[in-house]
Every structure is written in structure tokens, then in C-alpha cells.
Structure 1
Amino acid sequence: MLTIDNLVKTFEADKKTRSQAKSAKANGEALEQTRVFAVDDVSFEVQQGEMFTLLGPSGCGKTTTLRSIAGLEKPDSGRISVGDRVMFHAGDGTSTVNMPANERGLGMVFQSYAIWPHMSVFDNVGFPLQVRKRSQRPGKAEIAERVNRVLEVMELGHLATRQATKLSGGQQQRLALARAIVTQPPLLLLDEPLSNLDAKLRESLRFELKRLQRELGITSIYVTHDQVEALALSSHIAVMRQGKVVQLGKPREIYTNPRSRFVAEFIGTSNFINGRVAGHDGDCVTVDTTEGRLRVRSAVALPVGSEAIVSIRPEAVEISLTGSGGTEPNEWTGEVVNRAFLGDSVDHVVKVGKAEVRNRSNPNVSIEPGTTVYLRMNPDQLSLVPVD
């Protein structure tokens, strides 16, 4: 439905970067750098009806990618198409196609609600239809019918005549969504739409947004730096770093099988144990570490003798006061050095040799610091990532 091919967007480097590059050039160390990559050769496809998330830290290029799709930024090169409509194309020697933002027909919800304070809820939602070209503008009856239908879906129908500024934060966010979808866009772009809300409201609207997206079947691109949001909402996630997509996949796949330490650290919490690949037995890899031997079931093909990192999620670590007597794989002995009650779970920090391993258990398990414990880690729940 949406196809992005080899998208590149650069910006003028700041004064400090240009000065450093110029100094390096004078010393014969490097050429002068006048531009920096915000988006560096990004490609992906989004299928009809998907909620596709661009996830990453600030400055990774996710918002620039979204703005390029919307037509608010002009890329240096690449291709953007929605269905059979090419919205941008440049960089292969042909003439550039750059469809204006107002002709792309895409819906967009910004981080700020950007609602019109002097208008009622009904007029805010109807405005995008009323300002269309005369040849494309629906009649008054159709506008009213579409606005009322969207307001009911958003559970704002009883507030149609209220001034937009007299709504709560959550209601204003739903109003911004209603205004974006009333035009029935082929693609909905969402730029961190829940970031201005408090934690509890953000969580409730997260599920509401997922319900609406599924019911309406709108293909959506969602930008966020919140890993929980991305995992809860997405059909697929593209994790971005320094302008590049470093991993793309379904939420569970990215969480359980990160391909790099960056992805494992950014999405959730992990224990990282450094080691060296000692052998292979089918898809099971043996890794020798200073704390002991680990068996990891992994599709990552690292040769024997190569350095590797075993990523262990805290919830994949089972903690017990009794050992198996060596019958269980990946069983380590350690001492609890810290614990924290988190409401729905208890975290234990266990010292094993020179390493500290974090375990996450249900709230009924709480072991005092200083206690000797046994840690067991299922090979199927561990991930092997190469050393960056």
C-alpha cells in the first residue's frame, strides 16, 4: 500500500560541525562535511490496514521520514508511493516528482492537537471537507452525515456543539483523530499523538486507538519513542537509529529476537552477558562466559570462536531457593544483592561472579538480599547478538 524506496534526506550541518570538519580538512584528516543525514537510505513497505510504527530515540530520523511521506519535507532522493500514486521520486536521473502536501490526500495527527479554538467540535471535524475544491467538496447533507458518524465512532457525538477548547486533553486528542479520518484518507500519519497526555490517559487512549484502527481498517504510520506504545499498537515496527532502519519485524519478533545490542537495550530491559561462541548443535549455540556456560537457541549464525553477547530478558530468568543438581541447562548460582517491588512484579538483582543478573518475578516472590539463589534460563528465551 505504502512503499518507501531508498529515501535520503540531509540537512545543513550546524556551525560547530562545519567548523570541526573544516579543521580536520586543514589537518589532512577528512573532507569538509557540510550536510548531515537525517534519513539515510530507508526502505520499507506497509500493507493495507496495517499499523506500522517508526520507533527510535530523538534524532533518529523517524519524524523526518513521516514528514517526507506527508510532503512537509522534500527528500534528496528516493521514492514514495501510496498504492499506484507516486508522491515523490528523485535521484535516478529522471525529472523529480514531488506532489504538494495538500494534493496527497493523507490524514495527519500532530503531537500538538492543532484544533481551531474558535470552532465547535462539529465544525472542527467538518472543516477539512468544507475547504476542499468545489469539484471535490461533498454536499452539506453528506458533510453532516460523515461528521456525525465519525463523532459517534470517537464517542464525541454528545459534544458536537461544544467549543473545542472546553474539552479534556483526551477528548481533544480524539477530536484531532476525528478530523484526520473524516476525509477517509488512504493513509493516516500519527506523529507521537499521545505524548502530551498523562500516563493513565495515554494508556487508555492507546487501546482506544488500536480498536479504532482495527475497526476502521485505516492504514497508519505511527511515530513514537515509547517502546510500550510501539509494542501494544503495531502490526510491524521499524526500529531506527541515526537515520537508518536497524531492524524491522513484528513486535514479538523484535522483542524476543533483537538483532543488535541497541535494539535489545532500546526495547525493554535486558541483561547482557559477554562471551565467545564455543560450539553449535543444530540451532542451539553454546557460549562460554566468565560466569559460566550458556546454551542459546538462536537463528543468528556466528562462527565458533567469535565474540558474542547473550541478551537475557529479566522475565526469562527463573529464580529459586533450590537447585536442580546440574540437571537443568543454564543454571547459575548467585546471591541477591537488591530487590524492588514494582506493584505487578518484583525485580531481584543477583550477583553471579562479576556479573549482576536482573530477574523479574510475580509479586508473590520476594527474596531478601544476602540470600543464595539459583537462576535458570530457558535456552528458547535467550537471544544471541553480535558484538557491535
Structure 2
Amino acid sequence: MPETSLFQSFFLIFTGAAIVASLALWGRQPLLVAYIALGVLLGPSALGVIDNVELMAEMSNIGIIFLLFLLGLDMQPKALIAVLRKATFVGLISCGIFLGLGYVIGKLFSFTDTESWVIGMAMMFSSTIIGIKLLPTTVLHHKHLGELMVGLLLFQDFVAITCLMILLSGSTGSVDFTRLGISFAALPLLIALAWGAVRYLLQPLLAKFDRFHEYVFLLAIGWCMGLAELAELMGLSREIGAFIAGITLATSPISQYIALSLKPLRDFFLILFFFSLGAQFHLEMVPEIAFPALVAAIAVLIIKPVVFRYLLGQQSERTILAWDIGFRLGQISEFSLLIAYLAMSQQLIGSAASHLIQATAILTFLVSSYIVVLNFPNPIAIKDHLRRD
């Protein structure tokens, strides 16, 4: 069978996505479910009509970059500092609980100590894409719920960077604390560089040429991807770099115009992300990891909302808000998939542990999406009284 060209892959993905999205809406199902199901169907494990899945997955990561850039554009720096202060306590305690939960599940199914700790790492994080994608724009921009969720997700991003650095040094048998220290020392330096570049370069350029919309669009993309790549070179992550790029530009008078311009581009790549998530899953591993993945997914879906509800309640948050955030964060993360990939590439875990994490991610993505779409205000609700743009 001849290799599928890039154009043919795009044709199959987006034409297929349009068809399954129509069926999903007709059947009152969340669109995210349709994209993942399409990936499984067209990927190597089923029909196998798309063979360049790795390229699609790499391209889809750009969607996460744009998502965090747009988040930054919607937050003022002072508000971010305040919400991170409040999120730190909840973030620290919840990460510790979920790390222990994953370790216990790993040992329960006879994985090694190292594999169990990696499974625990994967359990710590909640999905930025699901959490933010299903949050109404008005809530994200102006409401305490949106600020608190972004604070918790950002705190988890910092913890995820630490975990990734530990895994990168894991093949040597010890944690490279020097490398970790350099990475976190680089964060204030990156913020200072970004702030200086925006104040003395980008804002003057935008003020002078803001009537040229194509130029503003180009400058925004270049700034986002440039700072994301710089963050990667400094030992942080592209996601953190993109968020810093956005928040340093948030004070610009045309930040909201930039945000509106980039949203269609973000959605294009996010469709690729969910498609590639389904396409990369190997169906032949299902008999081996089905029961452990089901147990792990049920544990995450039940325990995560309860933990967040209790911890936020201890912070004097209202009960209804605490449950809302708990269910919106009641899944594992795209970072969990990266942890599984990196740990396997470093030969710290085997194929079964890696696919356990992947299957748990897919199951929790699907069920969590259903829970939020059917019960809480969101932009793609199938019930009219819950739909909020």
C-alpha cells in the first residue's frame, strides 16, 4: 500500500472529522469523543489508512502551544500571581495524593517500583485542553472559577517540568539536581527577557503598524513560537514559554484582537491532537491492560473530584464551585502521555505500563468530557441551558 501523502492525511482527518462531528452532534455526543474515535479507526491499529501518525502528533502539539498562548493573553500578570498563591496549597497536596494513588495502582497490578512511580507521576496532572476547552469564554476571562482553574493547571505544569527533568536524568540512575536547578533558574530570566522584548520592541511595532492586520497576525505567531522554542532551549518547556509570551503581551491594547485571530488556528491543531491521541493507541495491547486501565480510570474519575472538592473547601471556596472545578479537572493529562513516552524511551518502563497510562488517559478524557458536557456550563453543551460561549 503506497504511503499516504500529507495532503491525503489532512483530507482523511478533516473530512472524516466533519462527518463524525456531524454524527456526534446529531447523537448529542461531545465532539472530542468523535475526534479520538476517528483516530483509532483510521490509525495503524484499525484500518491503517494513515501511516504518518508521528508527524500528525508532532504537528498537533502546536495546538497546545497556541492554547497556552491564548490563556496568557487573557490574564493580567497581577491576577496570575494572586491566583498562583492560592493554587499552590491545593496543587501541592493534590499532586502528592495522586502520586500515591498511581503508585498503589501500579503495585496492585505487579508493576515494578519504577513503573509504579511513573504511573503515579502520570496521575498527578489534569488536562489543560479538556479543562480550558470546556470552560465558557466569559468564565475563563472574568470569573474566579476560570482564574483558579488556570492557576491550578499552571502549577501542575511546573510540577510536570520537574517530573520530565527527573525522567530525562533517570537513565543515569540518579536525578541530575544541577540540571533541574539550571532549568528553574532560567524561568525568571525568560520572564525578564520576554518583558523587555515586549516593552521595547513588540509594543512599539504594534503601535506603529497595528492597522496592518496581516502583520499583527504574523508578529503574534512569531512571538509565541519564538519564545516557546527559547524556553525549550533553556530547559523549560514550550508550553511554559508560550504562556509567558501571552501574559507579557496581555497588557497590549490589541491583545484581544490577537486572541480572536488565533482561535481558528488553535482549533485546527487541537483537532489533530485528539485525532493523533486515538491513532497512536495500539489495540493489540487492550487484552493485557484493559482491567488495570479500567481500575485506574475509575479511581481517577471518582477520587480526583472528591480531593479537589475537599481541598478547595478548606480554602473557603463555595461547595458548588469546588465540585465544578473538581469534575473539570477529573482526568489525567496530555503531560501524562508525554511522561509515558519519555519513560519508555529511557527504558524506565515497559510497553504494558506505557499503554496503561495511554488507555487511562483516553478513558478519563472521554468520560470526563461527558460528565462536564452533560452537567456543567460549557461551549459545546448538548443541552441548551448549559451552553455558554
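Read the figures in this text as sums done on the coordinates, not as results from a lab. Note that the coordinates shown come from a computational prediction; the quantities given were computed from them, not determined experimentally. Cβ atoms are built from the backbone, for glycine too; each structure is taken alone.
As an exercise: distance in nm of label points 7 Å out along Cα→Cβ at positions 52 and 188, calculated from one structure in 1, 2, equals 1.6. Which structure is it? It was calculated from structure 1.
Taking relative contact order in percent (Cα under 8 Å, 6 or more apart) from the coordinates of each of 1, 2, which one would give 29? Structure of origin is 2. Each of 1, 2 could give P(r) over Cα pairs in 5 Å bins from 0, in percent, for residues 12-243 alone, but the derived value 1, 6, 13, 15, 17, 15, 12, 8, 6, 3, 2, 1, 1, 0, 0 comes from 1.
When Rg and Dmax of the Cα atoms in Å is computed for each of 1, 2, the one that comes out at 20.5, 63 is 2.
When helix-only ellipticity at 222 nm (-39500 (n - 2.57) for each DSSP H run of 4 or more, over all residues; to 500) is computed for each of 1, 2, the one that comes out at -7500 is 1.
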